[in-house]
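**Q** Dropping the structures in below, format is structure tokens.
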Structure I
Amino acid sequence: MKLPVLSFEESFLLVKESQIKDNRYGAAATILKRHQNELLETCSELFQIRNEAFKHKHLIEIFRLDIPYKRSETKENNYEEIGEAFAKWKLLADLVKPYQK
């Protein structure tokens, strides 16, 4: 029996809280494939709250947030939209640098 695909919220909760490494990375793969924009928004918000950001350091490693490459969909986006998305991912990479191991 095939299980339904998890929503972004369900997948992100697994990445944040699961003690099982395969579950964390499996959920992360789903997020990177289907929910890139939600990931960008959520992580940007989490790492702007200074006293909370250290709780989420493991997200930097799992999603490689410290590397500024564009993870968002490029299909049906024009050059300008792709550039804007990259700028947002770069801003997030700069934001997480102080929280790296």
Structure II
Amino acid sequence: MPPGKTQADRLLDLERAVAGIDKQLVAAEKAADALGHEHQKTRDLVIDLRRKYEVKIAGLEKDLEDLRRWRDDQMKERDEWARRVWAFGPSALITLLFTYLIRR
């Protein structure tokens, strides 16, 4: 035992140290609780944002599918016109040629 310190003094020092540690522990618990609360708020915010973006992405996917269908319809329509021109074109050309030759 160091000189000048009695057991009562050492006990008081230990009590003060324990009280300080207890205060720090209480403060740490409060900070952990606050952090947990903030974490919950952040989690809820992320979940809400994810739901909103999932809805937006679903809408964009639908729009993209509609655009693809429209493009396919346009391609079919263009192919149909090309087929009609080829079906009508040679007949019209022969008719014009015969008309020209007959009038000559």
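Only the coordinates and a few stated rules stand behind these numbers; no lab work does. Note that this is a predicted model, so its numbers are computed, not measured. Cβ atoms are built from the backbone, for glycine too; each structure is taken alone.
**Q** From I, II, which structure was helix-only ellipticity at 222 nm (-39500 (n - 2.57) for each DSSP H run of 4 or more, over all residues; to 500) = -36000 calculated on?
**A** Answer by label: II.
**Q** Using Rg/Rh (Cα atoms, Kirkwood Rh) for the comparison, can you identify which of I, II gives the largest number?
**A** Structure II comes out on top.
**Q** Given structures I, II, which gives the highest value for FRET efficiency 1/(1 + (r/R0)^6) of positions 25 and 41 (r between Cβ atoms, R0 = 25 Å, to 0.05)?
**A** The maximum falls on structure I.
**Q** Suppose you compute Cα Rg over 2.2 N^0.38 Å, for residues 17-64 alone for every structure in I, II: which one lands on 2.16?
**A** That value comes from structure II.
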